[in-house]
Structure P
Amino acid sequence: MAEFKWMLIIALGILLSAMMLFLYYTIEKTQKQGQQEYLACGCGCCENSAPEIKCLNYSKGERIIEFSSEDNIIAQGSNCETANCVQGIKYVYCD
């Protein structure tokens, strides 16, 4: 009986580990499928200029959300009242 308990505990541990790995990779895939690009303009992009393209490597931990958060902070700053428009940077995943 004791041997059966240990086999059951080990089997449940393996099953739980497999489920956790599945959830981890599912969440990672879902996050990448979310926002695929972001146009950062700070205080505002100029109308007639094409943005610079910057590649991000998702597999190396680079996330668009980090750049969009930083851009939103700049856009809400008091310096935007006197700032000129900018070319803009378009962040995209390249992997």
Structure Q
Amino acid sequence: MHQNTQAFTLALNARTDYEKAVIVGSEEDLLQGLIDAEALGHSSYRIGSHLPPVLLTSVPDLKNAWVLGWESAAYGAKIARCSLCANSLGHPCPIHD
């Protein structure tokens, strides 16, 4: 699947789960929507996308989840490039701790 198509599908799933949760009061669907948005933020970082999808920007919780995923991926990449972190036992060095 093309990256843009996959990103759109993930954004659509996140928004659908979230909106369905709001309508029926399903905490499980709400959480799933937030998880999907965070996962999309993570994958967006990996493909070099810096802006959240339009489907998520109008819902603050979804946008924030996307940003959390993006920032988490950016932090992970930063640690992966750090020679001190790479030489440790899987724990961040004092600079990144």
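FYI, it's all coordinate maths here, none of it is from the lab. What you see is a predicted model; the values in this text were computed from it and never measured. Cβ atoms are built from the backbone, for glycine too; each structure is taken alone.
With relative contact order in percent (Cα under 8 Å, 6 or more apart) computed over the structures P, Q, the top value is the one for P, the highest of the group. For the set P, Q, ranking by distance in nm of label points 7 Å out along Cα→Cβ at positions 15 and 39 places P highest.
Which structure, out of P, Q, was mean count of other Cβ atoms within 10 Å over residues 7-14 calculated from, if the result is 18.4? Among P, Q, the structure yielding 18.4 for mean count of other Cβ atoms within 10 Å over residues 7-14 is Q.
Each of the structures P, Q was assessed by Rg/Rh (Cα atoms, Kirkwood Rh); the largest value belongs to P. Name the one structure among P, Q that helix-only ellipticity at 222 nm (-39500 (n - 2.57) for each DSSP H run of 4 or more, over all residues; to 500) of -24500 was derived from. Traced to structure Q.
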